[in-house]
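Below are structures written as C-alpha cells.
Read-outs: derived from the displayed coordinates by stated rules, not from any lab. All of these numbers come straight from a predicted model, not from anything done at the bench. Cβ atoms are built from the backbone, for glycine too; each structure is taken alone.
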Structure P
Amino acid sequence: MPAYAQDTAATAAPTVEQMARERQNPVSGLRSVFLQDVVLPVGQGNANSFSIQPVWPFRLGHKWRLNTYTIIPIQWLPPLYAGGSRSSGLGNVLFNAFLRPQTPSKLPFTWGIGPALQLPTRTTPELGSSALSMGPTGLLYYAGKTVSAGLVAQNLWSLNASGSNRVNFFSSQYIFYYNLPKGWYIESNATITANWLATNPSNVWLVPLGGGPGKTFQLRKGGLFYSAAMQGFYNAARPAGVGSWMAIAQLQIIFSM
C-alpha cells in the first residue's frame, strides 16, 4: 500500500498519483461506485451490458475488514439467430465479499477470501439462470509504485436447478496497471470465463486479451476523486456465436478512504 495509507499520523489529503495507485487495489478500503459498459458481438449484433458496481468496506473489529463488491447488470441482447428476438432487462446480481486482515502486511501483497452469491434477479430467461448460485472467491494483489498486478478468481454452482438453469461457471479477473505521471495509467483488466456445462469443449472458454489507457482525476480540489478508462480486447478463445473483440468503458467515483 502507498505510504500515505500506512502512516496514521499523516493528515495531508492524497494526491491524484497516490489515489491512482490506491484505487487499483481491489480491497484497499476505498468506498466507491463503478459505472461500467461492456460491448461484445453476439449472434446477430452487439450485446451490451451496463453495470452499477458499489464497493463498500466494513470493519470487523480491530483485526479484520470485509470488502463487499456488488455488480448490478442491465443487459441488452441482440437476436442470437436469424429471425430471433431481442432481449433486455436486469440480469442476475453478483455479490462478492472478501475478508482480509485490517493491518497491512509488511510485504507488498494483499489477499482476500470469501463467498460469492449470484442472485436470480434476471427479468427474462435469456439473461441468466433462475436459480441461486454460490461458491468461493479469492484474490491476490501486488501493489507496486509503478507496476501493480492481481488476480480475482471464483466458481459458481447453482442450487436446486435443472436444465438451462444449471450453473457451473468459473471466472478469473486479471489486473495489471502501469502507472504514469499526473494520474495517467495503462491497464489490462478483464475477466476470463469458463462454462463447465458447455457440451462442446470449444465453447467452454472466453479469453479476452488487451487493455487501454485511463486517468484518475478531481473536478475540484478537495472533492471526490474519479477514474476513467477505455479498453479494447481480442477474444483469443471464445464460444460459437461470440465475436472476436470486446470493448470496456469504465468510470469510478471514489468517495473516501
Structure Q
Amino acid sequence: MGGPNASRNFLLNCAAWKKIADGNCISKRKIDIRLAPITGAVENVGYPEEKQFYTDLVSACCEAGVSLCIGDGCPDFKLQYGIAAVKQVQNKFPQKKAAVIIKPYPNEKILERIEWALDVAETVGIDIDSYNIVTMRNLVHLEKKSPEQLVQIKKRLARSGIPFAIKGVFTEDDIETVKAVHPDIVYVSNHGGRVDTRAGSTAEFLAEHSMVLSANCGELWIDGGIRTASNVQKAASYGVTTVLAGRPFISALCKGGAAAVMQTASLLKK
C-alpha cells in the first residue's frame, strides 16, 4: 500500500490536514465515515487469503457503524468477493449496501460489473485515477474516460435510481470532466498517494477547488490521510459529506480484529 517517489503523496496527504485552514462551509448534515475501496489483500496487505479479507473487513466495519465501499481489481473475483461480503452482512443488516467503485474499463465491461453489483450498490463510481497506475492500465486495458463515456454510465445508473460518482478527482483536467458530467458525487482522491499525476495532497486540492467542485455535483467525498476526528471536521468545513479511510481500518483489523476496527471508527467520529 505504498506509492511512487518514496510514498511522497501519501505522506503529503497525511501532513496536509494539519496545514490547511478551516473552510467556510457550515455543514447541515452529519458527515459520513466510510470504508475506502481496497483490493489486493494478499499482495498489498499480506492477508493470508483474499476472500476472507473482504469478509472480515466488511463485517468489522459494518459492526462499527462505518458505511461500506468496495472496489474491483484483477482478477474479477476481487470485486465478486466484495459483493459477496456485503451480501453476507445483509443477513444481519438487511438494508445495508455499499458504494461500488469500478475501474475505467471500456464501458461494456463497466456495465457488466454494474449488473453484478445491483443488489448491493447504493452508489456506483468510476475510478478514473486508476488509469494513471501504469501496471494496472496495461494489465486490464483501462481507458482514459471521456465525459461522453461517463455520461453514458450516469444515465444507466439513473434508470436504477443509483447515484453516480467520479472517483479520483485530483487534477485540473479532472475538474473539467466534472463540469461536463455533473456527477451526483465527486470523490477527491489520489489513490492513497499511489497515483502520481502530480505532487500534492487531497486536502490541499480540496481547499483550493471545493467551491467549483461543489457547484458541479450533488455531494463531495474525499480520502487520503484522514486519521482523526479533527481531520474529518476540517473536511466538513469545505462541504464534504463523506470521508473515506482505508489503511486505518485495515491496519486495525490486522492488529486487533473487529474490536480494533471499532476503536478506530470511534476516533474518527468523536
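With mean count of other Cβ atoms within 10 Å over residues 125-132 derived from the coordinates and found to be 24.2, which of P, Q does the value describe?
Q
Can you tell which of P, Q yields 5.2 when distance in nm of label points 7 Å out along Cα→Cβ at positions 221 and 237 is derived from it?
P
A value of 17 was derived for relative contact order in percent (Cα under 8 Å, 6 or more apart); which structure in P, Q was it taken from?
Source structure: P.
Of structures P, Q, which gives 0.15 when FRET efficiency 1/(1 + (r/R0)^6) of positions 165 and 229 (r between Cβ atoms, R0 = 25 Å, to 0.05) is computed from the coordinates? Write out the running numbers ahead of the final one.
Working: P: 0.15; Q: 0.55.
Computed on structure P.
Supply the structure label, taken from P, Q, corresponding to P(r) over Cα pairs in 5 Å bins from 0, in percent, for residues 69-108 alone with the calculated value 6, 23, 27, 21, 12, 7, 3, 0.
Numbers: P: 6, 16, 14, 11, 12, 10, 8, 7, 6, 6, 4, 1; Q: 6, 23, 27, 21, 12, 7, 3, 0.
The read-out was computed on structure Q.
State the single structure among P, Q that was used to calculate P(r) over Cα pairs in 10 Å bins from 0, in percent, giving 7, 32, 40, 20, 1.
Q
Consider the structures P, Q: one of them gives -15000 for helix-only ellipticity at 222 nm (-39500 (n - 2.57) for each DSSP H run of 4 or more, over all residues; to 500) as calculated from the coordinates. Say which. Write down the numbers at each step before the final one.
Details: P: -1000; Q: -15000.
Label of the originating structure: Q.
With FRET efficiency 1/(1 + (r/R0)^6) of positions 141 and 157 (r between Cβ atoms, R0 = 25 Å, to 0.05) derived from the coordinates and found to be 0.65, which of P, Q does the value describe?
Q
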